[in-house]
Structure 1
């Protein structure tokens, strides 16, 4: 067996071991019966994240939020620290983490337009280069571009340059959509030449489809369907920009019948039924998040001895943080967990 072959059993064992230490449905059921942060932490103390949170001081939700992101970043870094990490897995991990650079860039742009402090995520290339504080303090787009250039994130700097329509204008939502498009294009590019790359490309393309469905459905519900066309990201798996543009003028109830993909048809039908019942546009994100996760789970979870293991691990860890942030925010806001359980995404 070659050195390259021996790396996969080791990483597979490690990642499966980490998966076994995640928060489960059983933990969440028990959390629904408690009413304090200390009780929540006691409920999850045997999980990896529970052990981490037991060692930190938390007084506000913002304190907790920062520690949750630091924990997630630490999970990613631990994988990178292993020597040797299969090059395919490292390639996927590094490209995937740029998601947090994009989120921080968007936050910085909004900070400029609102002149308010931003919430940063301590993960990604900008953070690793020690420039997250400088990004957060940026007073104009040129300052952000300078940070991105120093971090070798030139693709994103170019998007911001293009988004400057005149000397005083700041890039807006359309620029944010283009940032996402560059991110997904670069991520899809990493699948070339990677073992099982075609399967990973399918997952990523489907995630783009789901993101586009979310944009489309929210626009249709808000009555701004046609305007959403320019916010659609290219390189989807089953939904081209042309298909989306044909659907945007329709009523929400008419869309399921126009979709050939059964899963997507079911997603839209579920959104339409729930929105008709609740009139709450938040059902779009709630339902899309669950279907996106389960689609990834069906394809990625069974894969072992493959670079796809790292993609599933990243999605699992992110989902755990997402659920815990929702639960703890509800606790700080005195909202019963039962009221937010529908927003949690749990593995099957």
Structure 2
């Protein structure tokens, strides 16, 4: 998993802010002292501020430094590796102009044109054994309620993908469970087909290398909130110059789940290199529900993989609730984080 479950994440972030401000904290998250200690080693701090709920600045913690500069810190919790680089809205690729056609369809519009939600609802409504009282107790719209109902019948294990629960339930002797599994499987297949068709559509469009570069650089600089990205996009070179010039700093602190080891990443040097490169592109692996941002490295004379963008649904199961884009590190970023105890 990439970032903390929100409740635990916010507890850690607020604990760290209090510790950096020399405020006594009674109920400390187990990793908060290790994180605060590492941040103190890296910065001369005048004041710390929690901004995890703000959509106007990057990161989770804002540091006001003694020398007058600002540092933005993002905290991520990982078992191993670095988890998810960012999670963006479903239409981010088209919203930020990675494709040149002014009439390009966003993912949401593409699904709307295909009546995707209607197809999913039709399948959900075909289930014959709903308990209407129990169904009414679920939150969300009709699609989410019915989806949650069927998912819970399959009893997926904690942290398990619904697909595994479906395969078990298809072998059940209970007709109610077996039918639920069949419908969920059909919806999962619909969601996969939709993603593949949309990626095929994107593949046919002309790309904008400059927009792709801006998008990738902003993601690397921790601009993962849409409002911040809009503003940074409109003032891109001014924003990046301010960062690389040292007017403010952005760093990611990865916190290992076991042992609270802190791993710090500063991508300033890599971003400086990327800004000098002109050739960026999005490539589409065959029969995969993701695409990859690459750049042409003039030193090695080859295209290098930078970020992988996975089309995903956050909640319930694929095809039901909260479509999004999950972004992961690729080749160039694999060894950018160093460890310290």
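Every number in this text was worked out from the coordinates using simple rules, so none of it is lab data. It should be emphasised that the depicted structure is a prediction, and the values quoted were computed from it without experimental measurement. Cβ atoms are built from the backbone, for glycine too; each structure is taken alone.
Structure summary
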{"item": "At a computed 1.00 (FRET efficiency 1/(1 + (r/R0)^6) of positions 195 and 323 (r between Cβ atoms, R0 = 25 Å, to 0.05)), which of 1, 2", "result": "2"}
{"item": "helix-only ellipticity at 222 nm (-39500 (n - 2.57) for each DSSP H run of 4 or more, over all residues; to 500) derived as -12500 - corresponding label from 1, 2", "result": "2"}
{"item": "For 3.0 (distance in nm of label points 7 Å out along Cα→Cβ at positions 107 and 291, calculated) the corresponding structure among 1, 2", "result": "1"}
{"item": "Identity of the structure behind 0.70 (criterion: FRET efficiency 1/(1 + (r/R0)^6) of positions 131 and 203 (r between Cβ atoms, R0 = 35 Å, to 0.05), calculated), options 1, 2", "result": "1"}
{"item": "Parent structure of the calculated result 0.15, given that FRET efficiency 1/(1 + (r/R0)^6) of positions 27 and 283 (r between Cβ atoms, R0 = 35 Å, to 0.05) is the read-out and 1, 2 the choices", "result": "2"}
{"item": "Distance in nm of label points 7 Å out along Cα→Cβ at positions 179 and 243 from the coordinates reads 5.3; which among 1, 2", "result": "2"}
